[in-house]
Structure I
Amino acid sequence: MPESSVLNLKNCSYRITADIEILGDTDHGVIVCQGGNMAGWSLYLSSDGRPVFHYNLYGHEHFVCASTTPLSRGAHRVIITFAYDGGFGAGGTVVMNVDGDDVAGGRIDKTVPLVYSMSGETFDVGIDTGSPVGNYPHDYRCTARIDGVTLERLSEVPEEIAARVREGMFAASLTTQ
């Protein structure tokens with residue numbers, strides 16, 4: 001799906017919830033992602049079955065938080081919560097929760113304020129159809145069953161930040177004409 005068709009998680013606090021079922025001992029792959037190798041985020045299962053959240057800031061700064069434990073067979077809920085500091089492209093704190101327990105987290109110092117991609121990177125569930133957001137293969141299909149993915153904004157973008165976003169998007173649109 002195009003970036004503009006999905007709930008905007010920039011410049012706000014948010015929650016990403018994935019309900020998945022691990023079917024085998026080697027389930028892996030992208031659960032949900034948005035953007036690509038130049039900017040974006042991805043929630044995926046590593047090759048050894050650990051949930052990983054990767055935030056990519058313009059291909060130069062990468063934040064990764066990962067569970068130290070692979071998911072066992074059965075149903076699981078993985079939740080990524082981002083508590084935004086406030087401000088245009090400001091940072092915040094990430095917490096990864098698996099089945100009710102906080103298992104990983106950390107700090108993202110800066111975030112993408114406008115768009116993840118001007119070149120058609122997309123929002124995907126079950127695979128990253130564009131360039132990989134993180135350090136995983138290009139065709140990294142999820143082998144677990146995905147029962148649902150929910151994106152929630154936990155705060156609204158303040159009007160002064162929204163005005164800067166509109167100005168930035170207008171300026172960016174002129175450069176692509």
Structure II
Amino acid sequence: MSEDLLTKSYDYTLPEGFIATTPVHPRDHAKLLVYDRKTDTITHTIFKHLLDFVPKECDVFLNDTRVIKARIFGVKEAQSINKKGFVQGGGKVELLFNKPLDAHHYLVMIRGKVQVGTKLLFDDELVATVTNFNEDGSRVVTFNHHAKEIRFEDLVLVLDKIGHLPLPPYMQREDNKDDETDYQTL
């Protein structure tokens with residue numbers, strides 16, 4: 001097998017100091033590496049100059065998506081009281097919203113042991129009920145807010161109040177107020 005087809009040929013060392021934990025300011029000064037195939041040259045520049053390298057006959061499509069506060073923390077609903085008088089259940093959970101599946105079902109990832117039927121309680125009277133497990137580890141849930149089923153448009157508003165931005169794990173820090181603007185598309 002050709003050496004360049006082996007995944008190990010793409011291994012490299014990336015020093016921790018080269019991993020950004022916050023975006024550059026101003027945002028359009030982020031580093032940009034441009035490779036010119038015709039001349040086999042590399043140019044180091046900044047994002048602000050991107051259009052200088054795009055041929056005139058090309059179309060540029062902009063991404064205007066927003067990062068939502070899709071990470072929420074809560075507890076499992078208490079299930080029962082054992083013989084010693086201790087509450088069974090009620091453990092902490094972390095839920096990461098992925099996407100709506102239909103008007104009332106949502107694909108999520110849940111950190112914490114849950115079963116189908118488990119109710120997860122969050123701030124602002126938001127309740128998720130686990131309805132299905134998927135083979136990839138994801139879960140399907142329904143959400144209720146103030147005891148009423150909630151649609152995606154309204155769920156985003158609740159998440160904006162009680163949620164956290166889901167920063168990548170390699171950043172090894174919690175989100176903060178600056179992240180609400182820093183991690184949106186330009």
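Quick note: the coordinates plus some simple rules give every number you see, no bench work behind them. Since we're looking at a predicted model, the values are computed, not measured. Cβ atoms are built from the backbone, for glycine too; each structure is taken alone.
For relative contact order in percent (Cα under 8 Å, 6 or more apart), which of the structures I, II scores highest?
Evaluating relative contact order in percent (Cα under 8 Å, 6 or more apart) on every structure, the highest lands on I.
Given a value of 0.55 for FRET efficiency 1/(1 + (r/R0)^6) of positions 56 and 72 (r between Cβ atoms, R0 = 30 Å, to 0.05), point me to the structure among I, II it was derived from.
The correct label is I.
Of structures I, II, which gives 0.97 when Rg/Rh (Cα atoms, Kirkwood Rh) is computed from the coordinates?
Only one of I, II returns 0.97 for Rg/Rh (Cα atoms, Kirkwood Rh), namely I.
Rank structures I, II by mean count of other Cβ atoms within 10 Å over residues 64-71 and report only the one at the top, that is, the highest.
Once mean count of other Cβ atoms within 10 Å over residues 64-71 is tallied for I, II, the winner is I.
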